[in-house]
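Computed from the coordinates by the stated procedures, all read-outs in this text should not be read as laboratory data. For clarity, every value in this text was computed on a predicted model and none was experimentally measured. Cβ atoms are built from the backbone, for glycine too; each structure is taken alone.
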Structure I
Amino acid sequence: MDKKRVYTFGNGQAEGKAEMKNLLGGKGANLAEMNLIGVPVPPGFTITTEVCSEYYELGRDKVVDLLKEDVEKSVAKVEALMKSKFGDVENPLLVSVRSGARASMPGMMDTILNLGLNDEVVEGLTRKTGNARFAWDSYRRFVQMYGDVVLGMKPTNKEDIDPFEAIIEEVKESKGVKLDNELEVEDLKVLVKKFKEAVKKQTGHDFPTCAYEQLWGAICAVFDSWMNERAILYRKMEGIPAEWGTAVSVQAMVFGNMGETSATGVCFSRDAGTGEDLFNGEYLINAQGEDVVAGIRTPQQITKIGSQRWAELAGIPEDVRAAKYPSMEEAMPEIYKELDEIQTRLENHYRDMQDMEFTVQEGKLWFLQTRNGKRTGAAMVKIAMDLLRQGMIDEKTALKRVEPNKLDELLHPVFDKAALKNAKVIAKGLPASPGAATGQIVFFADDAAKWHADGHKVVMVRIETSPEDLAGMAVAQGILTARGGMTSHAAVVARGMGKCCVSGAGALSIDYKSRTLEVRRSYFKRRRLYLNKWFNRRSL
């Protein structure tokens, strides 16, 4: 009998379970497990890690032939549960395609959302939902993600901006707006048109319109991403064998960008920086998940206490915070209550601190992922000891949770308190990962690696980081970003590496082409930068 390559999940049932992470990857195994314990999860299916190995042994065409029947049957199951049809114009099912290795590799491989859209389907989605802005916003996001991940549209020159981002900035400038969500329906239609023109110009091919052609392109792109440069580097750093491969999870889309009753977010059952037993996280109203992780918009806090702590650091009065930057606990109390209950259930089930992703679609909460969260060395020790005292784990498990190579983080440097009093503060941001750092400003990963090799200490400064920055982040003393929050790519990866990180320092203006950092009309170029997470400030 031919081996099983595809495992389905949905509606409280699943063919997999948590113990199958070697076969289904961490994401696929936990999606199955969450279904089995009653957590609301969009239905879908996972293609096993063994298929990734077959992909590199047999080639794309052979693997697609091996998978075709099982994938089409699995899509049909999702269609039945969601009461919609993949590729249908009037009642379309859209899906996401995500990677998931057995070991957590946050942000190292590729994700595609809103797959299944084309010029006809987007009009059908508009009629189905009565929300043209949502439909066209989803379409422009899909074309951009698919173009970058599958069609190779990402720039190769480090100083060039992503062609899609350049188009977005051009349209926003012409409209006189600053944020993507300020664009109107007609603007989004212009973006889609310009995006597809850019694809045609750069690749010589039209953007694919067939839903299954899009799906196979995305599945194969995820397998391809297992061997991309950043994934190889991360595996080398973390000691992850290449032969493990990645699974691919395909799920029905749920949408956080359907208006003011929809949202997306990332949360942790305990503080990943300090280990404090405090539920925390960030969310964005009327957004999709990648907005939070990529740091494109700086999100708001989930809990009221988290929001109040953030406002205190940012110097924002309580009345202004409550009016302009309310927590989810205040703005969406019923959703918050359900979210808090489920995160507690998941931590109790896995007996470890959980890193979770969720979406709220028109008032309904869906979980998209849970995994054991990356944490700093200090948090690692505190969480292990707290779980032991709380009776959730035994002494042997607590000892195993303490990784020897992370213990040296407890000895990370801090600035002299007397020197800090005399420091000139130029900007403030969020304390994303603890410690203190000093080094020359560097804007690009390859420059960081070169300067480090030449014996220089560097601080990596980015508008927001992406997986392509991994090599630079690995050698930097610290990381500073102008955008993003406590759950952004920069924050999560820095904590995993034990690097000092300050994120969301909005006063920074960074120009990659001129390699300059501007703060209140002062310009800094390759100057020495001081980062201090504990005091949440930097000086030059």
Structure II
Amino acid sequence: MLSTTWHAYPQRSSRPRTSWLLALLVGLSLTLPVNAEPNSASDWLYSVRPNETLGSISDAYLDPRHSWHELVRYNQLTQPAQLAPGTVIRIPVAWLKQQPAPATAVTVQGDVLVRRAQQPQLQPLRNGQALNVGDEVQSRQGTVSIRFADGSSLRLNENSRLLFNTLTRFGDSGMVDTRTRLLKGDLSTTVQPLQGSKSRYEIATPSAVAAVRGTRFRLQATDSSTQLEVAEGVVQLESNLRHEAVRAGFGTRTGGSTATREAVRLLPAPQLGQPLQLLEQLPYSIDWQPVPEARQYVAELYADNDLGPRLRRQQSTQAQLQLDHLNNGQYLLALRAVDGQGFQGQTQTVAFEVKLQSLPARLIAPGNQAVLAPEAARFSWAIQRDGDLASLQIAATADFQDVLAQSPFSSETDTGIPSGLEPGHYFWRVATQAGGTSYSHSDVRPFTLLGTLPETRIVAVQYRQDQARLYWTRLTETDRFLVQVARDPAFTEILREERVQGAQATIKLPDQQVYYARVRGVASELYRSELGPGRAIALP
């Protein structure tokens, strides 16, 4: 298998730092012999601050196995109790405190799991959870942004696996050793500038190792190949076959049949057709100028910044992106062109704000003072602007201090009566939402909702002398009923009709002919009811 190592070097500022150089020269003249090597890769150079002593420096930075006496000998100090501010002393990196420096899962979206070190089971990864050495993150149908101890950050995309090999901080020196392994999938990362000779940020893949400081790049890995795209800084590529510096704006691929022979220039960043800063209406179409030689375009939308939740990722041949259903707030859009070899080009990032104001809906039906049967009741309205969401609200009073029922906010413009609403007198209106934070309300209309009593059936008849006692089903809504007695089953000739209380009644029959009886419940004007089926009754 091809062995490859990547190194990156920060681009340091050439601006003179006169005060720092002067302090360094003074410190060197006071503390170092002529044969000292203050730039040794194994030493950390520390500039003494006012009121500091070797004892306080040792307590703050040295491992307990080492003491300030060793610093005196190592730096050949003749007057260790009289250290002037600005004096530079050398501290071997191996003497520094080494502490765990857990990473943090900043934003987790979708199905992302973590397997803790030496544990077989996977568990869901949550926002704010620490990631330690030996942990493995698996992003299935989800993404996660991760922040390391030195402020470097990484976004692991879908269907990827990342193992944490080393997460170490060297006391308060600012130096951090961060090493991970991308087992599969792809990621993008932003690495903070170099802080000390022993700082390290390294991502290994099955076919390569990326060792970088102070840069931005994207990395993709399979079992046999690795693809690198450098956005900032310089990455040194070393392999058995070649040695080259991959600068910002170039990409390369190692291993496999699609390996590149030399670094490939990345396509330039797409340029927007018009500026984008503030959106006060959605949907909105973002267009950019086509990039020559681009086969596709990648558009990624983030909330707040590139460490925030990734709300959308579109890969399309069209130089256009449609924005809709966004909440009010700050967003970051990242655009890249993709060439014929699959390299994603330079990134165009655009920060913008969505600030929508909702508009009241216009009520359509039912009209004012409507009387509604539950099975036929429909509420409808018109939304004044595309993209706004609406919700039906029902209350017992016109001020809507106590909302009894509310439908979910959606783009629908009609709905039926909410379930569980008892018959009564009510008020309805429509709330409109835009951008998740802006609300408005329509006019208010009163309405009456009717109810229907269940059918009442005669379930038993008892005869005694010339009387028949009828029994029927009870109703929870009322204990009052209307009883009818007729000569015929069609109830065209009604002999008797009376209102009774309770679920029974006694009827005197004049002879032994067959008669017919039926019953219905009687409640307030809010309830409708139908007479139940007739039942034949006759004296034995």
Entry that produces 0.20 once FRET efficiency 1/(1 + (r/R0)^6) of positions 123 and 435 (r between Cβ atoms, R0 = 41 Å, to 0.05) is calculated, selected from I, II = I
Where is mean count of other Cβ atoms within 10 Å over residues 139-146 largest, in which of I, II?
-> I
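Say we calculate relative contact order in percent (Cα under 8 Å, 6 or more apart) for every structure; which of I, II gives the highest result?
If we compare relative contact order in percent (Cα under 8 Å, 6 or more apart) over I, II, the biggest value is for I.
Hey, distance in nm of label points 7 Å out along Cα→Cβ at positions 427 and 467 derived from one of I, II reads 2.6; which structure?
Computing distance in nm of label points 7 Å out along Cα→Cβ at positions 427 and 467 on every structure in I, II gives 2.6 only for I.
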Suppose you compute helix-only ellipticity at 222 nm (-39500 (n - 2.57) for each DSSP H run of 4 or more, over all residues; to 500) for every structure in I, II: which one lands on -13000?
-> I
So FRET efficiency 1/(1 + (r/R0)^6) of positions 315 and 443 (r between Cβ atoms, R0 = 41 Å, to 0.05), computed for just one structure, reads 0.90; which one of I, II is that?
-> I
Cα extents along the principal axes in Å, for residues 331-490 alone derived as 48, 44, 34 - corresponding label from I, II = I
State the single structure among I, II that was used to calculate percent of Cα pairs over 31 Å apart, giving 68.
-> II
When you work out FRET efficiency 1/(1 + (r/R0)^6) of positions 43 and 515 (r between Cβ atoms, R0 = 41 Å, to 0.05) for each of the structures I, II, which one comes out largest?
-> I
